[in-house]
Structure I
Amino acid sequence: MKKQIAILGSTGSIGTQALEVIEEHSDKFEVYALTANNNADLLISQARKFNPEFVVIANENKYAQVKEALADLPMKVFAGAASIADVAAMQPVDIVLTAMVGYSGLLPTISAVKAGKVIALANKETLVVAGDLVCELSRQHNSAIVPVDSEHSAIFQCLQGEINNPIEKVILTASGGPFRGKDINFLRNVTAADALKHPNWSMGAKITIDSASLMNKGFEVIEAKWLFGVGKEKIDVVVHPQSIIHSMVQFEDGSVKAQMGLPDMKLPIQYAFGYPQRLSSKSPRLDFQQHSNLTFEKPDTNVFRNLAFAYEAMEQGGNMPCILNAANEIVVAAFLKGEIGFLQMSDIIEATMQKVAFIKKPSYEQYVETDKEARHIALNLI
């Protein structure tokens, strides 16, 4: 029996690479549902190629276009955020790849978790915003969460066979992004075009900006807390410009296990789909002679303040990481449009964290309200 996979966010960087993995292993996996936010043209071509049971376009204004283009095929076409949450929970689905961008991934992930699905988690904001709630639901509904982020996949792989061995520290590696080693004066004048030039990874615009500001690494710190049950004092970040070591785990005997490989997101996607088996891959292999110089640096949180904000939000808990994420989504969008400067993003995030009411143990509805309030405040600060 082939595993039935629902891909939430099939037209983005992770979604398109996931479809390549499925195509390479068509004897093991089948696409059950494809969803996209706005890219109707690519969604239509993917649907015609992979022939899923369900296709969902979040933008309801594009429903007619998608429905008409696929009218000659037997698949069902829906629109809207609620429909994405519905297909994520459908009975035949074995694995849900959550590859939607930002806060939009929370509701469908919760829906899939409540249905007891295996979650291949590429949407880190889900655990950043509501890690407490999602992890509790995961336990209640026996829903396994397998990380797809390269760093968390690396840690997950390092922990295989270590079930009774306590973690002393998880060490997340960061490339440092395009502005590694730059000072505040340099960053005053950088543009979105500059920030989008990532040295190692090919990703979507939002995550590339987050990588440049180190907010992406901050989100990964919070995500690691929930995925691996470790506190602030047991999560380190080290800048590793070559992006060959994807992350490490240090055990209480002093041993450190690292997962290494070329920067290729198809590897963690494939690992999540096939877990616990490793599947063959045609991807290029790591040649140590070509990568003999592996270096490590401490991140500069005085310049890249977002990483420090993430640690603060994680320590405070409650709805503070939700506030952090909402403010960040607003400022990244504004920076990409040229409405604010690179350094202003951190100023607005910090101010928003100070202004939104703190809730220690939020319900889902309170997370939704927090997200709205934080976005409103951040928008007014631009």
Structure II
Amino acid sequence: MKKVAIIGAGISGLFIANLFKRNSNYQITIYEKSNFISLEEGYGVQLSVNSIKFLNEIGFKKLQNNEKFIPEKINFYTYRNSNKICELNIANFNTDDCSYTTLKRSTLIDFLKKDLGNLIKTDYNISKIEQHSKQINLSFENDETDECDYLIISDGVFSKSKSLISNYESKPKYNDTLAIRGILTKSPENIDNKNISLFLGSDFHQVIYPTNASGDLNFIAIMKYQLSIDQGKNHSLFSDNSFVQKVLEKIPLENKKFLDNLSELKIFPVFVSENFYKIQNNNIHLIGDAFFALPPSFAQGASQSIEGAYELFENIENNTKKDFFKNRVYKTKMVNIRSKFNQFIFHLSNPLTIFLRNIFLKILVKNRMFLNSYLGKIYKN
């Protein structure tokens, strides 16, 4: 029996643990540095069909319909007056078994951890990783130790495990944007609340979508915002009321109407990966944001984490010669380029370029060849 240690109990770590759990040839343990698993109760997550396909293998289809939502389209709006630009029918990429899905992150995490029970060990903060020819030794800050045959690193964009392996060579970069998250307590007027609403503004965009059949609405805005190096390292700054108010004042006036109905407000800096780190040991692997943290403007963070975790599991289970790292880099680069391009297009500020963008959007959302290339290559495995 092979021992598998998973560092980090986020989406990718819990998902791959479920895959290994189905195979009696593996003994798995998930180590989480916190003394609880973060649920971020009301915040939403979008899952495209490329990840739903894999989630269905561990019973996602059985999740109650009232716990998730199936939007059919993305509506594009101008931020200035909420005028609708166009709509993109994402249901065209659905299959009989897989549909684009939105839900609360807490619902997804609860689903992923429900069958893992005591396989999850909390308050285990990794402090040392020693690589030997046939096994990997782990040490934790609580003085506990373990050894494993496979080490799966899934402890996020600020992965401590990755830093230990790379001798702190691989660090994320501030994306020059802040994310503003919250839950809308009241449905906005003049928008389609049964689908995804995307508002485009100057150095700013926001997304609103339902997370369940009850109509709970997730709100997330991405705003261009310069931070000094010291500010970026000061985690307490983002909960400081004076800083929060300063950020909110920069939101375009027309969009402040949403703030009146926003609860559970949270502001945090967006960090992304600059490069890929290849580990020389074939039994140590990175997944999720530890592998590569994407900009949020393509809504693929969770889906790529799930897709990558599935590919890695298949590689290990089948002992294939397929190069997991090379294949994942190829797909991730595609998503990363699209994410950066989306943010650029969403944040245009010149009236002429905005006018031209809106014309092209109206054309492209109906162009099947373009959609199959731009979205289909990502949504289809």
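For the reader, a short list of remarks on this structure follows.
- Which of I, II yields 14 [relative contact order in percent (Cα under 8 Å, 6 or more apart), calculated]: I
- Highest-scoring label, criterion being distance in nm of label points 7 Å out along Cα→Cβ at positions 92 and 324, among I, II: I
- Structure with the greatest value (metric mean projected area of the Cα convex hull in nm², for residues 140-299 alone, set I, II): II
- Label whose coordinates, when distance in nm of label points 7 Å out along Cα→Cβ at positions 164 and 212 is calculated, return 3.7 (choices I, II): II
- Structure with the greatest value (metric Kirkwood radius over Cα pairs in Å, for residues 124-219 alone, set I, II): II
- Which of I, II yields 24, 18, 12 [semi-axes √(5λ) of the Cα gyration tensor in Å, for residues 84-179 alone, calculated]: I
- Origin of the value -8500, where helix-only ellipticity at 222 nm (-39500 (n - 2.57) for each DSSP H run of 4 or more, over all residues; to 500) was derived from one of I, II: II
- When distance in nm of label points 7 Å out along Cα→Cβ at positions 20 and 308 is calculated for each of the structures I, II, the largest result comes from I.
- Comparison of I, II by FRET efficiency 1/(1 + (r/R0)^6) of positions 148 and 172 (r between Cβ atoms, R0 = 30 Å, to 0.05) - largest value held by: I
All of the numbers you see were taken from the coordinates with simple rules; none came from a lab. Treat the numbers as computed from the prediction; the structure is a model and nothing was measured. Cβ atoms are built from the backbone, for glycine too; each structure is taken alone.
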